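These are the structures in question, set out in turn.
Since every read-out is calculated from the coordinates, none of them should be taken as a lab result. For clarity, every value in this text was computed on a predicted model and none was experimentally measured. Cβ atoms are built from the backbone, for glycine too; each structure is taken alone.
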Structure 1
């Protein structure tokens, strides 16, 4: 069965589509980015006599996840591409115009030429865990903002009362959401087993373990711990050219920001209480690295340890940790 190519430019409210037809002809259309729009897309494909597509779209956070899941459930092949790759592809073709229609065409051309791998949606229990963990993160951010406002000093009594009531409400919601996350993991044997493996690593508690399970995705997707570290944006980025330009190595930060954020404070704790990471930090300090570089290395080491326990299915064992 021939698989037609579709490039989709995603935005919050609409989907710009480019369908590659026979003899390299293009067919453009636009649909709402909603459940009703997805049904219109299916009806349009039937009208075009297209039974199966290879749809390619950029990774745009939550805006494209529902569409990608819908297309996979409908039996189509979907590829989700890093926007930086599409940008580089456009530059390599000297594309000077940027509109939603042009972007959809570029994505379709990229899909036709490069044939990117298929994307698979997360398991339902992981998607639900991810939603709960991100909701908890939002609640904690709102709670801190309200606490800061109250601490800054408010002269109007009604405003102080409003802030106090909202903080109390957020306290309850944070506790309720934390309990829901724990219950959700307890109800799913695989998640429960993975949590126990992660908390065996000194520096990682239940809250961090839940964040890692939600944001790290399936460990089977990564061929190595280094690949997982790259996904988190925790690999060093070198900048050298000739004999005159040689800058200090920095974290690439080209990856999952939530995963890096989840590892920051656990890395600081691990420097104190995890024997292997403590030894690593001392060696790096002797080499003259600054505190932030040491914390970055500790974050990367935690990723390697997390990958190791999840891949092997065995709890953390200091005797088996290789020197980093």
Structure 2
């Protein structure tokens, strides 16, 4: 079972004194690299955080979308950047813990070539279909795809991304066959699901919610351990008999390896302060995400555990990249 622990990490007063006293201030604006197209969940959260981060750091924080190779292009851009605190990454489940099992020649290792700063958010996925799909419920959808294996196709943000691996996990557990169509980011995959060029997607709730609310796609099930507050009438995968398909994606702020500890500590304080702001938490909730935070050490341990866990999923589902 794929699950992330639901919690907001230590309260700000509990921060280590060294972190609380860190006074590093950037001399120039910061780049906040998102390794996917604009409009997806990762991009949305980065943009929500960028303004309050800039206010606290005294410099603008500009979100920069660098797409390609399942997010590896954007991650490598950060890995190769100077370790001066001026370049950050909004890493994800896929880019940090799944891709190392999929790409034999990435040229970098997220566990050693990036410095953990803090967890940032978690978001469940939601099974959505184009309204033309003849299924009003998850049970009807499962009956349809089992009766016509391979006829429907699903879009993802690219080979190895969470919208790919979560969908493959769903297929394994449900024992159904749906064709995979990878895109350069979850936003274009969602757009094609709305258009009907692909019929199905297991998108993150944060990015799918506006299309669900507008009636452009139909939500059939969520992958979290409980029903999502934004979609109270949509059952969980456990409720439809697929408890082993439970999955949650997350995002984390990372810096290039070698970034001095005082800079990492200052960035950690800033990110956690921003995630504790009620307007930020409310905004994330509105788009289907949950604010999560951590210390750098907690995030490092979590990344190691997630890398091992998703490696098992990749092997069992025989997930590959083209």
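Brief remarks follow.
- Which entry (1, 2) yields the derived value 13 for relative contact order in percent (Cα under 8 Å, 6 or more apart): 1
- Source structure (of 1, 2) for mean count of other Cβ atoms within 10 Å over residues 99-106, computed value 18.9: 1
- Which of 1, 2 yields -19000 [helix-only ellipticity at 222 nm (-39500 (n - 2.57) for each DSSP H run of 4 or more, over all residues; to 500), calculated]: 1
- Looking at mean projected area of the Cα convex hull in nm², for residues 115-306 alone over structures 1, 2, structure 1 comes out largest.
- Calculating mean count of other Cβ atoms within 10 Å over residues 35-42 for structures 1, 2 picks out 2 as the one with the greatest value.
- Structure (1, 2) behind the derived value 25, 48, 26, 1 of P(r) over Cα pairs in 20 Å bins from 0, in percent: 1
- Largest in distance in nm of label points 7 Å out along Cα→Cβ at positions 107 and 275 among the labelled structures 1, 2 is structure 1.
- Entry that produces 5.0 once distance in nm of label points 7 Å out along Cα→Cβ at positions 59 and 155 is calculated, selected from 1, 2: 1
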